[in-house]
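S.K.: Take a look at the structures listed below.
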Structure I
Amino acid sequence: MSAVQARRVPNPLLRRAIGAPALLYRIGAGRLLGHRFLLLTHRGRSSGRIYRTILEVVGWDGTRREAVVMSGFGPRANWYLNVMAGGAEEVRIAAARFRPAVRKLEVDEAVRVVVDYERRNRFAAPLLRAVFSRLAGFRYDDSEAAQRRLVGALPLIALREP
């Protein structure tokens, strides 16, 4: 494992915090999370096995019934590669369940989503910048250039109810 990969692996306490939404979905209470997190069921691109991944929703369009998520571990994350290879089986978000139509956001749209996410979470801005910096591997300062670099390093995809 390279130093970059080792740095990106969450510590045990963070893993537990991240796992809390999974527990809610497992006991049938995922709707309590609203549109903040979703449970993505995807099929392994090589193995064909079914996997489930909890993802934070960085953008939600209720009119289009479309959730936008970021690949926090970059374009080589297994869930991301599986979904992009056609393995998106189901999304569970709030009280909805559907087989999603998937699309990768273009840079300009992805930047708009990140800007809106930062605006909605402005009180946590220093924490967001630190997390984005660590995940992307460069000092993220919320400038337009940094936003464009961020969405290149951590791609965003939209999961829409057909």
Structure II
Amino acid sequence: MPSWLEGKPFAITFVVLFGIVLLRAQATYWLGRGVTAGVLHTRWADRFSGPRTTRTIAALNRYGPPLVSVSFLTIGFQTVVNAAAGLIRMAWIRYTVAMLIGCIAWALIYATVGFAAVEAGIALAAHSPWALVGVIVLMVVVVAAVVIARRRRRAAADETVVSEQVQFP
């Protein structure tokens, strides 16, 4: 955590981090939009307005917002996704709603355990990069196991409900 935020109440830390990530994400989005606007006035404009590109941009506008939200749970990837949303001229309101969800998640994570986890990862990588890889793989396996277990429990519960509803006289 930045030293100027240490010891501050959670609400202040959350609001400050939320504001930082919101401004950064919007700036990256609008930078991408600006690049596209500039390119549309060059000889490459026809590459951005062809039927294939138009279909791809429409699909990304439709299915891209969840990717925007999830990108805030990564390091580095969120900048690429925010810039790409601007480059494809994703509808601002769709982008902003998805971005706000991601900003809230990012601020919650970093206001609680995020900075400590990043610092621990850096220290572990300095000591042994393979240990860091092992920890990441272990975390992925644990998350996958939890997701699979929940899905199985939910499927079993749904099956029980269906079997209880279907009773033959």
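S.K.: For structures I, II, calculate volume of the Cα convex hull per residue in Å³ and state which one comes out highest.
M.R.: II
S.K.: Can you spot which of I, II the value 0.45 was calculated from, given it is FRET efficiency 1/(1 + (r/R0)^6) of positions 57 and 121 (r between Cβ atoms, R0 = 35 Å, to 0.05)?
M.R.: Comparing all candidates, it corresponds to II.
S.K.: From I, II, which structure was helix-only ellipticity at 222 nm (-39500 (n - 2.57) for each DSSP H run of 4 or more, over all residues; to 500) = -11500 calculated on?
M.R.: I
S.K.: Where does the value 10.5 come from, among I, II, when mean count of other Cβ atoms within 10 Å over residues 41-48 is the thing being computed?
M.R.: Of the structures listed, the value fits II.
S.K.: For which of the structures I, II does the calculation of FRET efficiency 1/(1 + (r/R0)^6) of positions 113 and 153 (r between Cβ atoms, R0 = 30 Å, to 0.05) return 0.70?
M.R.: Going label by label, the one that fits is II.
S.K.: Let me ask something else about it. Work out mean count of other Cβ atoms within 10 Å over residues 33-40 for each of structures I, II, then name the structure with the largest result.
M.R.: I
S.K.: Consider the structures I, II: one of them gives 1.4 for distance in nm of label points 7 Å out along Cα→Cβ at positions 49 and 81 as calculated from the coordinates. Say which.
M.R.: I
Read-outs: derived from the displayed coordinates by stated rules, not from any lab. Everything numeric in this text was worked out from a predicted model, so none of it was measured. Cβ atoms are built from the backbone, for glycine too; each structure is taken alone.
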